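Below are structures written as structure tokens.
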Structure P
Amino acid sequence: MEPLQALAAEIVECRRCPRLVEWREQVAREKRAAFRDQEYWGRPVPGFGDPAARLLIVGLAPAAHGANRTGRMFTGDRSGDFLFRSLWRAGYANQPTAVSRDDGLELTDVFITAPVKCAPPQNKPTTVERDNCRPWIDAEVDLLRGLRVVVALGGFGFAEALRIFGDGSMRPRPRFGHGVEVGLPGGRTLVGCYHVSQQNTFTGRLTEEMLDAVFARTRELCAQEPTA
């Protein structure tokens, strides 16, 4: 079994956080009316994508009726629709839609993950839950040997990316902002991006043009020679 697949098999069996286990399974039992005939995943959701990826996209956690239902990050909800259309336009995805784990979606040069692998109530994991999950994303990153650029969706993802990839010496600590770029140890670059949440996309805080510009920039950064 390929290393990332083996790791994913371990992640989906995790039960470290009682509150998250209870919530994700409750959502999977009760379901949303629109999906009442579907079987929910109701387990941790590992990252997915190209093992040779130079680009890593870091979100927050699975959505209760999106990835917690389908078993794949940003799959089956409007946030994912917005994200994958942009990835498709940028040439990172072979199709603009993501509805299920067997829908034929393939990613090239990009891997998508989240610091928290289980859907949290109100989309707000606790600090303990975040820290319990840290070994999983660390293990994913360790297997992604070619990473050059990290796009962090939202302030939570940005802070976690700094924790995962930074060496603790950055002073002052970089502040999140859309389009902010931060040099990371090893010649990598962190890019901030507003989250693809409906709150941001419906209000126009994040537009398709803005997201397309982020991925156009990641293409440029990935093509550059490492500086350190």
Structure Q
Amino acid sequence: MLNTNQLAKLHIELWNGLNEMFNSKDKIFPCLYAISSFNKKTMYFGVSNQTISIEDLANDLKEMSLLLDEKRDEKSKTFNTYIHIIQNHSVEDVRKFLINLLQALHKVDEKDWLENATKDINSPDFEFCFNSKLWFPVLLTPNHPSTIRRSPFTLIAFQPSVTFDYNKQTKSEFYQRMRTSIHCRVDDFYGEGRPYYLSNKSSGKNIVQFIGADLSEFDSNYCYPVIGECDV
């Protein structure tokens, strides 16, 4: 696992690509939280080449879990995020890619799924559990059907649930301002033409937000698999 300075030193092209995406003047990328995490150097990274190594990703998430359990300053508690970058890769089917990735991670998880967390991806309360931690795994890729989810390379941002909990509980005004500002950036970019998964017609399930697409747009009867039962 690399910190921001190490990424800039060892993978300058990747760092430049992220810097351009996060800090572009056209403000296409809406997540101010991710922008702040990158600019404040509280973001951590893993790098794969063309095909992702589940073992490497799992080891990074274990290391990130240890970091989250350590004594941290307020900036770290507020902004720590882990991003896994896959170089020279573009996802053809965003739904299958992310769900299969989560299924593969679950298979190598050495710890039990948290008892109070659902494995049903269809649930609005679904969060991904790995190494006894809850994560929000958000997918970006070059040809993503949603413009605000496009990036110069495929990446999955594993945002720790404990970070959101910390901000909600101890910095509620900051958390609400951040959410409002992000929604405003989305509105400024799309106007009335929001993609289906961001519209009022969307089911709004967490997996929909993680993938960046809502399969109920095409099939109202579609059901996502349950974690651990089958691949897509």
Structure R
Amino acid sequence: MRPERTEERPAPASLPEGLRLYAIGDVHGCADHLARLLQLIAEDAATAPQSARHLIFLGDYVDRGPDSRAVVEQVRAPLSFAAETVALMGNHEAMMLAALDRLDGEESVSLWIANGALATLASYGADPNLPPALWRERVGEAHCGFLRRLAKCHAAGGYLFVHAGIRPGVPVAAQDEEDLLWIREPFLSSPDDHGAVVVHGHTPTREPVVRPNRIGIDTGAVYGGRLTALVLWADRMRFLHV
């Protein structure tokens, strides 16, 4: 599939003057997709007016796809075009850490295995038949430490960036971490003004979803779809796809 830049259009919120922001949806081990999308973002940033360029990853770097390890390495690497990079935690990173630490015993391990862990373990060269403590050794402290430090949300201008969504009617400061990582309904169908336009992944759709109160950009790269980046500046937006 050829890289694509959509035409710019009015955005449902705005950013401060001079800030250009790129947000990337769920990668799920699709390292080749991510490498191509980062190159497309770098090209887009190079042709844009001089501005502060920030990059936000919306989580779910691991599981299901062929090379979770390479994706994590790409996400944690410095990028020359970005003055600031923010990496958010997804529910799959939360499951991975819970399993590696056996927070809920065998239940946490079983949950991760049922949600694509075998592909992740294979990318780290970890034998799924060995104890989770040995999986953690294969993942390594650099990657485990990076995943533990992932943010749960990030605000910029009129936008709030999270992995899954928020609980309608609950202030951002009071949101439950489980909702930020896992929620679908009632968030997806809510017409409420959340006080900011929520940019999220987690729920795959064929094309980005743009509503007055939310923008969903998980376009199912690991299921044969495209990997999407949302580009925001001033009161405008467009999408980049690979």
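Rank structures P, Q, R by distance in nm of label points 7 Å out along Cα→Cβ at positions 93 and 173 and report only the one at the top, that is, the highest. Structure Q gives the largest value of distance in nm of label points 7 Å out along Cα→Cβ at positions 93 and 173 among P, Q, R. Comparing distance in nm of label points 7 Å out along Cα→Cβ at positions 149 and 165 across structures P, Q, R, the highest figure is found for R.
Looking across P, Q, R, the calculation of Cα Rg over 2.2 N^0.38 Å, for residues 61-124 alone that yields 1.41 traces back to Q.
Every number in this text was worked out from the coordinates using simple rules, so none of it is lab data. Every value quoted in this text rests on a predicted model; they were computed, and no experiment measured them. Cβ atoms are built from the backbone, for glycine too; each structure is taken alone.
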